[in-house]
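Values quoted throughout were computed directly from the atomic coordinates according to the rules given, and no laboratory measurement underlies them. Computed from a prediction, not measured in an experiment: that's the story for all the values here. Cβ atoms are built from the backbone, for glycine too; each structure is taken alone.
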Structure P
Amino acid sequence: MQGIVAVLMLIPVTLPVPVLRELVHERFQVSEFLTSLFMSINMVGAVLAAPLMGTLADRWGQRKRMVLWALALDAFCFFAMTAEIPFSAFMSLRFIEGAAHITALSMLLSLASTSVRASHRGRAMGWVGAGLLFGVAIGAPIGGAVGALQPVRTLWLGGFIVLIAAALSVKVLRDGDMDDREPWTFSRLLVAFRAHRRLAIPLLFAFADRFTVGFYTTTFSLYVSRIHGADPPQIGLLISAFMLPFALLSYPFGLLSERTSRVGLLGVGSILYGIGTATLVLWPAAWLPFVMASIGIAAAVMFVPTMLLVTEYAPDDLRSTALSAFNAAGSLGFIVGPLVGGAISVWFGSDGHWEEGYGMAFAVAGGSELILVAIALPLLYRMR
């Protein structure tokens, strides 16, 4: 049931993606760079909120209650963004929405990691991870269909879905026993990072992975609409072609990560994912669904092992904080990804060579993943 909550939490994330141009660019008459900022400003809120909420959770222990309050605030922000408000107010609400969303998500991951014994943590995290990705996958085509005529409907729908997630969370989420945990401070967290230096590696991959996903949720949408003339429903289907294999295979690879090298899975998946991303714009439009599906499979190979390395390397009494740091690193990547994608595509394509601009953007995205593999994995093997 935690997986169902995860699905509902993540559907709203990609609901606006297929209508991004209409919802932001045309509605507020802003540039493509500011349009890309819509998919980054919520992650700024997430980066600031995640470590603070992780700290509060490890001190207080009431993670379920934090999920419920965060989801209520998230829904309010979605509804408020539908109003006729200035662009600055719209983006401020988006900032708060990101903080609320990451709080609920971090607490859900923490509850999932402590709800089973350590030997079954791979399947538990794989199930929740699959739910997260499945929500992202189906959000895009739903958003394309619902927002085809009125883009703002995606925000209304997002708010209602978050409320359903909150109602279900009341029934299915349970706080684990944390009475024996030690009180801790930021200084203890820094000591834990020094004592467990390997923990930095999955956090770096969290950043790089979400950095590239930021290109798919923003730059890719603008790319296929401008270069290939794709409409919102078509954009939604292309994104789901990437996300559905990603979601459906996360649980099997979570099981596999219990039996084989998590570091090996991370390396293989990251290499394939990086190559696919770097070469994305070289493929003709007819091949894009198959290419996106292949990239999604590669992403599934590395996703759950990365999360599991965080839970493996972190001390038990700091697991909520470690997972919050994981989400904060990913959110930071999601902040930078759309901005870098928008900046590169505009810089190289603003003189009319948009295909060249988008190609350079995805080359940077895929190349960053490959560079990280080449640098970080040898370090991780030496730290073992």
Structure Q
Amino acid sequence: MLDIADGLLASLPSGDAVVVTVTRVARSAPRGVGASMAVTATRELIGSISGGCVESDAIALAHEVRSDGRARTARFGFSDEQAYAAGLACGGTVEVIAYLVRTTDAVALRALRSAVHDERVSVLLPLTGPSAGRILDTAAPLASAAVHAELDAARLLGETRCIDADGDALLVLCHAPRPRLIIAGAGEHAAALCRIGAAAGFAVTVCDPWELLVTPERFPGAATLVVADPAEYLRAQAAEPGATDMRTAVCVLTHDERLDVPAIHAALGMNVGFVGAMGARSTVARRRELLSERGVGLDDLARIHSPLGLDLGGSSPEEAAIAALAEIQAVRHGATARPLHELSGPIHSHAPDAAGDRATLPHCVS
């Protein structure tokens, strides 16, 4: 539900919507737990739960829910009796719950507004029991300390997951603010990385001393534009609690030794998961010398991804940006960055291996 907050919230003035949310995936499936689609009061479709494989059956399920207001669950996949009608061509299975989101539902509306504003928010969606399909506040009373601990962990990580509430299954729907991509520099490579990073779901900050370069026209996808010395800005961000986290990536693209060395040095002192810098190998070697002279140790030098990007070929700013973002994503997710056809096992990280379903909770991620 929270992943389609913009469209869902905008649709509610026209009437109640039916939301279909993935509660469990097994084997290979295009979307993970928490992925949602909605059928609005005006019969418009928002979002997707499978990339097209099972949407028609999910829409039919939504119409059933609208007919009487009762939440329903369903399972779609290759192993179903309806495999060829509602199967996933990739061989996976998904389980879903379909439920009404009413225009009068204060908890749901508050959560949707928070998600639209990219604020951290979480709600509970019971999958079984008398409250199944009704959005609950996370402050709702829960039976045991263990359940509270699991809920707190999900909220802290911003991770949608199932928890067992003394026999009943609860889906914790979470929205975490977008991961940040901080770009030091405002040249053509920075503009290309901003466009691609924003399209990939990052909240992009562009920082450069030159006011003429740091403009909305050059960086329409940026969440924040900063005219400042990059090193000074990064040090200020490091001192601001909660400004960055381990999902944050910093890319130094200034092409100016006077700016990039101090900026890299500052980035290494931040709570971030990725520090990268563009440059030729000779430039990289020179930077290492200068950073060493500043007291940067070998461990921190090894954290710098420079030259930035995977070896994908190409030389245009856009091609370089694709290579840079590919490396950022591989590092963030602990991926191999190898071609999928050279690997075996599930393609999607949320899917368990094909050996079987390992879930112990109904409707939960395996």
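Ranked on mean projected area of the Cα convex hull in nm², for residues 252-339 alone, which label among P, Q comes first with the largest value? Display every interim value, and only then the final one.
On the way: P: 6.8; Q: 6.0.
Structure P comes out on top.
If we compute Rg/Rh (Cα atoms, Kirkwood Rh) for structures P, Q, which one ends up with the highest value? List each step's numbers first, then the result.
Numbers: P: 0.95; Q: 1.02.
If we compare Rg/Rh (Cα atoms, Kirkwood Rh) over P, Q, the biggest value is for Q.
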helix-only ellipticity at 222 nm (-39500 (n - 2.57) for each DSSP H run of 4 or more, over all residues; to 500) gets -26500 when computed on, of labels P, Q, structure P
Structures P, Q compared on relative contact order in percent (Cα under 8 Å, 6 or more apart): the greatest is P
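Could you tell me which structure in P, Q was used to calculate FRET efficiency 1/(1 + (r/R0)^6) of positions 132 and 236 (r between Cβ atoms, R0 = 35 Å, to 0.05) as 0.15? Show your work: numbers first, answer last.
Values: P: 1.00; Q: 0.15.
Among P, Q, the structure yielding 0.15 for FRET efficiency 1/(1 + (r/R0)^6) of positions 132 and 236 (r between Cβ atoms, R0 = 35 Å, to 0.05) is Q.
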